[in-house]
Structure 1
Amino acid sequence: MLRATADKILPTTITGSLPRPSWYTENLGMRSFLEAMVETRFREQYEDTLSVYITQQTIAGLDILTDGDVRFNSDIGGQSWTSYPPSHMSGFDRVPKAAKPGAGGIAFPRGHILHDYIEARVMPSIVGPVGRGNMQYAAIWKAAQRMTTKPVKFGTVTPELVAFAVQDFHYKDIRERIWAISDAFNEELHELADAGCPAIQLEEPQIHLLAARGIVDDKINPEFMLEVFNNTVRGLRAKTEVWCHTCWGNPSQQRMFATVQSYKPALEILNKVDADVITFESVSSGGIDLEAIGKEITDMKVAIGVIDHHSLQVERPEEVADHIRKALKHIPAERLVISSDCGMGREGMSRRHALYKMAALVQGTNIVRRELGVPEAECLLADPRFSLVPGT
């Protein structure tokens, strides 16, 4: 059910996360969201941060907003993106333990910045049947949506990434573990959709990453990950808009691969995900897959990244417009969504960098909208009437 992108030409958004304000010193930790919101200091900082995120996206002119992943803790490499579900679901022992070396197929040597990311992967273990517990996604989304009339997209890590990162003392094998978490996620996401969330984004199904890492066997392979994704979102598209976010990694704004990766080997399978919108990292790879994406992804809307989350260099609107024009050669405007390659993170860049990257995204999209003869978005941040320098 198209809600967030319905009847919009070149709608704009970001993947999700935004840099954390320095004064946001409270952490949710393992408390439930509703439990934490009883405390004055946490609630004040949480709502103030939400207000900043909503305001910044609004003055930049984005059409579809996010909560900036404000529920996550201040941690190394944005680790709580993965740890939030096992820290709040039932069936976990709530006793943080270091992950096994190379969990999820990721390993970096000491001396590399991403080794810290691996050391910081401290998760509870599975000790019984997994359930949704106190994820409380609906309440978290409501806290953001009540601050704006624009649609707020809600994003969550995928079940398999949680399954790869934790130790398991209950299920017989990895597939059984993944499927149990997927079922619990599906139940939680239905409550979120029933609450009115206009867009739910599943982040990082391992279809393309398994192929890139060569982790393909009779248990873990792209075909199984397709089944997991479709099970996780089972029945949701009758209630809300479903997004599938794919990229090549973003801890501490770092590239996870030494060389630029291509989606081409996975596009045939990705075309089968049960989603309304599928997102691709694009600008940081020079748009190498735009033609292939246009040929293979034929029904879903396609969101392309035009803002590089790895770089502190703020894109010029003209650069953004050029990338959109390249995409339009292969993807019709009616099915094209404009986004960031990945999240802006809570550790790797400043709030000001993220703000002006979002403004560049909208200004560049407006250039192409003008060329297509469709309505432009208001970018208050770029309005010369409000400059503090006279005559500029």
Structure 2
Amino acid sequence: MKYADQNRLKEKWFDYFQDTLEYLRDRDLLRSLCPITPPTGPEVMIHGKRYLLFCSNDYLGLADDPRMKQAASQAALTFGTGAGASRLISGNLELYNTLEQEVSRLKLTEASLVFSSGFAANVGVIPALCGSPDDLIISDELNHASIIDGCRLSKARVEIYPHCDVERVRDILSNRPSSSKVLMVTDGIFSMDGDLAPLKELFALSLEYGALLLVDDAHGTGVVGKTGAGSLEYFGLEGTEIIQIGTFSKALGGLGGFLAGPKGAVDHVLNRARSLIYSTGLPPSVLASNTMALKIVREEPERRERLKELTRELTSGLKKLGFSVDKGPAPIFPVIVGDKREALRLSRFLWEKGIFVPAIRPPTVPEGKSRLRISLSALHTPQQINALVETLADFFWRGA
């Protein structure tokens, strides 16, 4: 190729990049990264200034726990810094076995399988379960992006139902081809709204129609249920006939995802999930700290109790401001303002007052549903929650 042709090709790409960025900027949808030091805790430093952090998923405050750091550092000193290969080659370190036993113990399932991330779990498990155009996936419209992408990567037909609409799910099941394998997929706790899926009703439908129910419990694991086992435990359901996806990167303060369920399903996924087969195993430090997190969840229920108390306090504060807070037990609070520019204005106002809560805009949420997604940690104090509520009052009541 001549130099002039190469230069024109390069200009075409860079024009495309510039046009895309200008398109996003003009619509208040441009994103950028914000460096945070340290990366955990209810208070962080950003550009040399201290901020209250109300947007982390470190619900139990484990990411900076000394026991987690000790477990990670000891594993790195003992086993090294990397797995070296995928799990099906030589990357299946013995630490995996201990971790997967602990996951099954928490979730009360026959088996579990650890992935490199929660996202990798969904995009691996869903296509592994549904590999034929004759298969049917029934998915909630507000499911996480990783579920959506997992559905897209499968070869199955996908039916989207209105959020938590059990009757629509029944209609779809009633009209499915009798020969179809059917997978029903839902978040346990929806990440942007903090509400719970109607799992009892969905499970009953799965039994009635011979479908398999998959629950992504990323935001429930460690947070809800008597032992922190998650959404199924909260509803009194057993995990013996339900597929569960989870993550170590939220309440468990680490990294990685997992599948928990019947051994046959886990063995099937092990042989079919491309995101597991072709990914290098997690580092020893991560496996060890994840195992420690599960131990802390089991032994320290007071962290969940503390989180419940703080959740009640913020619920009360938001109701006094006039917000309708009709939600479940999750420490997730959507402050919906609708217009994305108004959401950005509110976020900037909080920023100026030393509170960090980014605006959530399309495509993460539907058009007209832009918001601030406030989340709590067990390490927050009532004084910090009061400071947040008072600052929101300044914006909404006093005409900021």
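Any read-out appearing in this document is the output of simple, stated calculations on the displayed coordinates, not a laboratory observation. For clarity, every value in this text was computed on a predicted model and none was experimentally measured. Cβ atoms are built from the backbone, for glycine too; each structure is taken alone.
Match the computed value 181 of volume of the Cα convex hull per residue in Å³ to one of the structures 1, 2, and report its label.
2
Where does the value 16.0 come from, among 1, 2, when mean count of other Cβ atoms within 10 Å over residues 64-71 is the thing being computed?
The value was obtained from structure 2.
Assuming -13500 is helix-only ellipticity at 222 nm (-39500 (n - 2.57) for each DSSP H run of 4 or more, over all residues; to 500) as calculated from a single structure, say which of 1, 2 it is.
2
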